[in-house]
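Every read-out reported here was derived from the displayed coordinates using simple, explicitly stated rules and does not represent laboratory data. Note that the structure is predicted; figures quoted are calculated from it, not measured. Cβ atoms are built from the backbone, for glycine too; each structure is taken alone.
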Structure 1
Amino acid sequence: MTKRIIGLTGGIATGKTTVTNYLASTYNLPILDADIYAREAVSLGSPILGAIAKRYGQEILLADGTLNRQKLGEIIFNSEDERNWVESLIHPYVRDRFLEAITQSSSQILVLVVPLLFEAGMTDLVTEIWVVHCSQEQQIQRLIQRNHLNQEQAEARINSQVSIAEKVARADIVLDNSSTLNVLLKQVDTALIPIQNSK
């Protein structure tokens, strides 16, 4: 049987982690997370971190030599060209890690959590696309609370991604996270039914 590979995406702070945790804990589905691979890509001593430090100077590093994520975020969320340069290094690494994990997994259902699924051109890795969304007002409030950002910083992060409307238009499954947690999780249950039946 062909693997069913769910590409879970959505805007920043729309509730992807909530859905991911539920799929893992309730359905025991393997979760492959792009953010984890992206952190690996810039780990201490990695060639990609070296290239970033060469471009932006040693002040992009913390005292222990690891990446100063906040400082890099200030750069890439205010410059599309710089964001594209950094992503051109990280995205190929993340893709390779996904391909390796998909090949090695014996599970018939996998969940790939890829915030930049469309932006990074990784839709070819999945067999169906799930998009979690909520209103932009909710996104901004969640980002401000979660990441301790101001309004302008939150909007810059949201605007750096493909619009949520475009993601919804390209989705196979749309999960609306503008209501309660129970409402969201029921949508996940419903979305999984055809997959469960195809086992």
Structure 2
Amino acid sequence: MTPKSDRPKRIIGLTGGIGTGKSTVSHYLASTYQLPVLDADIYAREAVEIGSPILSAITERYGSDILLADGTLNRQKLGQIVFSNPDERRWVEQQIHPYVRAQFVEAINQLPKQTVVLVVPLLFEAGITDLVTEIWVVYCSRQQQLERLMQRDRLTLEQAQARINSQMPIEQKCQRADIILDNSSNPEALLKQIDAVLKTR
């Protein structure tokens, strides 16, 4: 299933490694340039809401212990499983990625805007590159990723490393990017790069 021929002419696929600064970029594009932003993480959360077939499949595979007392998914417990077992991570992704893709396609077809931003942490891993017309990768060093991730999510070094290792190396993503936004300095420098890109493209 692919978008219709009358889809927006410019579809930016915004990606990068975990903790590199994708949210900062997407918020700026939405607030400053009023661009519609579609977020894969939001769709992924919708995919496992109470009553969804995907949550039922996850519960069947891992047991009712994977749920919190209110019946919602225990994301922390699921994270412990998938970030320590690549096979289980792939299985969970195979449940969720098709749903996320379908939501993107539907939203793209309904938007009249000429430019749309898709925020997809696993843009390459999920095989969603065919939905976008250009790819922006937000970059920072692995050490910065680790420090930001440990501080933001209160993870141990080992937990942060497992999450980073579960994704395609940021260097490989940069090789496939049309635009690389370097977020190794400060937020102001990052936003200036975005302004420069939008003025020239």
Structure responsible for 0.70, with FRET efficiency 1/(1 + (r/R0)^6) of positions 71 and 119 (r between Cβ atoms, R0 = 25 Å, to 0.05) calculated and labels 1, 2 on offer: 1
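Thinking only about FRET efficiency 1/(1 + (r/R0)^6) of positions 31 and 143 (r between Cβ atoms, R0 = 30 Å, to 0.05), which of 1, 2 has the largest value? Walk me through the intermediate numbers first.
On the way: 1: 0.85; 2: 0.55.
Sorting by FRET efficiency 1/(1 + (r/R0)^6) of positions 31 and 143 (r between Cβ atoms, R0 = 30 Å, to 0.05) in descending order puts 1 first.
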query: When mean count of other Cβ atoms within 10 Å over residues 55-62 is calculated, the result is 15.5; to which of the structures 1, 2 does this value belong?
result: 2
